[in-house]
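K.L.:
Multiple structures are listed underneath, in structure tokens.
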Structure I
Amino acid sequence: MKKNPKSKYKKVPDYSKKIVKYLKESNKNVVKYKTLLKNMKGKRFNFIEFSKSLESLKKKGVIVENDNGIRLADKKTLRLAKIVKLNKTFGFARTIDTDEKIFIGGKNLLGSLPGDIVRLRIYEGSGDSPEGEVVEIEEENFSVFTGVIVGENFNLLIPDILPQYEMIFSNPGRISLHTNDKVTARIVKRGKRHSEHRCEVLASFGNAQRASSCVESMLAANGVSTEFPEEVIKNAKQAEDYEEIKRELKNRTDLRHMPIFTIDSAYTKDIDDAISVEKTPDGFNLGVHIADVSHYVRPNSPLDNEAFERGTSIYFADRVVPMLPPELSNGICSLNGGEDRLAFSCLMQIDKAGNLIDFEFKKTVIRSKVKGVYSEINDIFSGNETKELLEKYSEVMGTFSAMRELACILKTNRVSRGCPQIESVEGAVLLDENGICVGAVRRERGESEEIIEDFMLMANEAAARFGRENGLPFVYRVHEEPNPEKIQSLSEVLSVLGVPHSFKNGVSPKTLSVVLEYAKGKDSSVIINSLVLRSMAKAKYSDEPLGHFGLVLKDYAHFTSPIRRYPDLAIHRIMSDFLSGTDKGELKRRYSRFAHAASERSSDAEVNAMSLERSCDDCYKAEYLLEKIGEEASGIICSVMDFGFFVMLDDTCEGLVRIETLPNGQYYVNDLMTLKNNLTGEKYSVGERVTVRILNANVSSGKVDFEFVSKVDAEC
């Protein structure tokens, strides 16, 4: 007689659920062990599995056992956290109070989605990191998202943020859909598992293998509109009154005779800063002249409300989604060459040692002598000027010597006070006439870019000092000291890399500068700079003058870009009212809450914009690499994970080498920086230069897969 094959493998009861259910339904707060055991017994009772479940629940903090018995843990011990990342079988959350990263197994996610605020039960994990279980979802923050249509019946889509899941959708708008369409969708029903969620399609943007389609969908999903509301456009056109400049002359200091000029990229249209430099017997007079946007954007106007909500302009590829309509950003507020403009000028006196001796802020009228271009001025500085360039810059050429001398002094001071000179790798994508990405390159910063940066730093420092010394409600740019836990992690990684460092007496900008100086010229420089940057706190906006750790400055604010950043516009408005004679009591009544709200909103908008810009660029880079599949390229291992390692190519494109594509073996992450094959001893370490083959590129998600080819002999 044949045996029933199923009889050999009897299903083990889920004692964890039974234990929790019994404790919940019990009339007593505490249950004796013998009582619990008695109520768990039944047919085919498995004492070993029961004991394992009991210990697991105690380890996870679900239940507590003491001399009195066993009870459910107090719900107050749960921690609030935010879901930050999901994979098919696990996810990660960060605690709200300490920003600690928590690993969550797939079965413990309770269907939570990125951005959700959840209550976590945290317990000691099997690895180095703590683990958690979502007990309840406190706040659902994931709704509209992007995805790709799959399946023959067009009833499934794969969310970009959950690439391992197919989600059933409805199409109430009867939108014309095709396989591989890039869409935006909205969650309409949540389940306890990700597979139980349901959604509806909101819009289709075309082929998911076109970066431009993906970018449009991401903008829509993030609530970023490339168009302005009708009332905002109307308000902008009303403000676009060029006769107002003439009428304002009598109320302002006329600086149109001065050799003032702008320096930007050749393609910049929203020009909001200009400079003037004069050498004096005692040092230098530095003028930083900023577009007087607050003159046109009045408080609580449609323009102001829209700018507050947007918070910042968003830049990616060859596009910009502006904070202000083009009538202002590219028109009357842009400091175009040869045209009169209203400005807010910071006029500074700097001694021969580069110290800021005195400064004043004035409402002015300026006329930029020329639209300077970084690359052109760099050519002049390097002696590669042409006759045409010398003619173009003839009116301001006399200031170049003083400009370079002052910038050199300021840079020397910045280094001597210990500012970490972080060299972050920035990439730029190249598009053809059809908007398709055909290349990626590293952004290079020349001498003129560094000069403008140093001059803007001086004006920003002066503005913050102006706000603090006068006790004004203000929006400061702050950068607090690094978290000690992050510095400890940095120290461990630097030790593995063999980088000399000493954080025994705490960390300071100077100690981080020493680390970065050691890394210069090495292949691992990109990695070390990235590690130092990630160990530091994120800069943000605050209505409190908390100082700037990274710049080693007591005073810092953003004053120099009111066309594209709301905090700059906010402090222009406050400073303008103060300079016009408004008393401090009225200023505090008018702007205290405003400064706090502007700080909070601008910080959030900046984070969202940076994330969106990175995602858009990733899609374009994937589009470029899609045409390079099968080709080989060289790059640096920039991080290692349990599932493989990431490589950054020399053109800044990144991709993942998955473990499945590596030689057979048992892989694990060793010392935080190395993926090791335990069978062969082969290692893949952060900072190593390798050759990879481009295996696959998913434009929709911006993710790229590489295949490891070989290691490249290079200094690590």
Structure II
Amino acid sequence: MPADRIIFKAGTRPSQLALTQCRGALDRIESMLEGIAFEMVPITSVGDTDRTTDLRESPADFFSRELDSALLNGEVDIAVHSAKDLPFPMPGNIDWFWLPWREEPRDCLILSKGRKIEDLPDNPVIGVSSERREEYCTQRFPNGIQKNIRGNIEERIAQVDSGDFDIVVMAGAALKRLEITDRITEWIPLEELEVPEGQGYLAITFREGDARMQAFRSLFMHAVTFAGAGVSNKELCTIATLHALKQADLCLYDSLIDHSLLDELPPLARAIDVGKRCGAHSKEQHETTKLICECARQSKRIVRLKGGDPGIFGRLAEETEALEELGIPFRVIPGISALQAATTGTGMLLTRRNVSRGFVALTPRKSGGALARCDGEMKNKLPVIYYMSIKATKQIAEQLIEDGRSPDTPAAIIFNAGGEDEQIIKTTLGDLPEQKHCAKNPGLIMVGENTAFSYRSNLGALQGKKILLTCSEAIQQKAVDLVHDLGGRPVQFPLIKLNTRYEDAQKLAPIGSYDWVVLTSPTSVRCFMELLKNTQTDLRTIPRLMVCGKGTADELAPHGLYVDALPETGYSAEGLLEVARDEIEADDQILRLRADKAGPQLAEDLRKLGAEVDDFIIYKNEPVVHDELPDFDVVFFASASGVESFVAQWGFQALENKTTVVIGKPTAQALEKHTLSPDVLAKEATIPGAIQSLAEYLVTRTLTSS
């Protein structure tokens, strides 16, 4: 192990299974974090030494208590557990999360070697270790004699082989990790025996508040989305909220929503009612907040769906502050509130020329539900928001101070609220006039104690950084979703436009006469499918498909098309050529489809293998011109064309002190032409690969600088 690596100590139980699964997980993590290594520290738990206590009667921390102590004493930095072994609730001062990689969740039946279920005696002796397995065995083997079984995986199997037990129920994940699946006699379907939610997952625990480990955890977290459902009906829900629902693993929803919104969830997603109605709460607020934090730490993609707008009497602050304390990222999607539906939607407009220039919105309820006075003194303390006011900051400040507000009252100017280039200037009422020189666009002025608060913006693996996404519009959404997931702020800024060449569609007419079609980018797939649709081509006539990487293959799959050849690693033209040497035979007819910027080199290399190649350009790559370069921290280039477009418009100097991410070697080479080197080269030449590589780079930098 190189001496310059930073080493963290990882506690684990000493069984062969625990050591194997711990090392496997740590190796995978080390491959993500350059300069970081983990040293395993075996720690014996009471569950390892006490072989007599029935697990159905054992304490919740039977297998974790000693590891918890080692954490709190500073003997280890993290501890690795089977997720189902963690106690609930977790002990104080210990934080945790699940790794997202799940092994086989099902249980299985183990008999002695060579024995089958039909070979069992009339009254088989069955080893059980949990109430759910006991219940299953009672139904499956009603004449069985159930006995408590203890020991590690190898010892339990040995007890079956020695004849102490005829059959034992075990977790399939354990046998797969130990590579002894040949001992499985029969898998038990999940519909016959439900398993704990954590079965098959590994969990990591660490000391509460450890900033290094919170950064480490951020690589495996999805940002929680707080979304406004609108009011009354689905049509008043925003596109952004609908999009979030379509990607959710779990939706925690309020009662007062249009329940048809839940139909937008993926088939396997869960929906939990956490709503509150007067006098009837399905969950108390503290329970809902705790549930959000727990599910987020299980690497789930969560949508907290709130009626109306989340920030208007929606108890949003309690939930976001709990996530902030844990260092868990989140984002908030505003919604249409009852305020707007009841006024704008009915004609009782809150603002009407010569009638009203504003309004007051408040609740007579205080904490706990009791009524509070709504007198003039209280109203004077409410935040005030001014529209169309940037040029009147001096007059506004003077009037409010004259009416009794302190010059020290917090205030803010908000430009382009909700936009990617949103700008917020925090100040005080007394200094408000001095900020007017900052006004470039229309904005709002807000005065009141509320302006002293803000969401923490540096959470998540991407640490709230503004990521300039220069890729084409066709793949912007995929990049945006990934940036949101990892706690970044996407700035959509396509620098290239890809135009399908419909005038050449007839060239695809004889597609059935080819042996291979070669595609080297997801965009080429999209244009290819557009041309096939335009020419009404029967997809059954498409020959074998060769692609350069997983991202291109994934783009074909929704059309029911699956690739016949692609590199296992090294997703590039060079990797494709390696595959082609094994797959292509002399005189094979190949149709190579590409962009005008891609060049003919790949076609020429394929001809050198003895193939006959038709090299067709099916889309053009054109630059997109922008008037202004937005503020950003990181720039992501998905193509060499994007680099050239950026440099042509703003020069390479605009990249100074910015982090640059590129999707592959050709894009990196485009930067190098301008004497620049990328900070991050995607480990896998795909959009997810690039964003994940950026996350790993930023987290590694955090861990190594602590």
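K.L.:
To test your reading of the models, identify which of I, II gives 16.1 for mean count of other Cβ atoms within 10 Å over residues 311-318 when calculated. Each step should come with its number before you reach the end.
P.N.:
On the way: I: 19.2; II: 16.1.
It must be structure II, since only it matches.
K.L.:
A value of 0.35 was computed for FRET efficiency 1/(1 + (r/R0)^6) of positions 231 and 327 (r between Cβ atoms, R0 = 30 Å, to 0.05); which of I, II is the source structure?
P.N.:
II
K.L.:
With distance in nm of label points 7 Å out along Cα→Cβ at positions 255 and 415 derived from the coordinates and found to be 4.5, which of I, II does the value describe?
P.N.:
Numbers: I: 2.9; II: 4.5.
It traces back to II.
Quick note: the coordinates plus some simple rules give every number you see, no bench work behind them. Quick caveat: nothing in here was measured; it's all calculated off a predicted structure. Cβ atoms are built from the backbone, for glycine too; each structure is taken alone.
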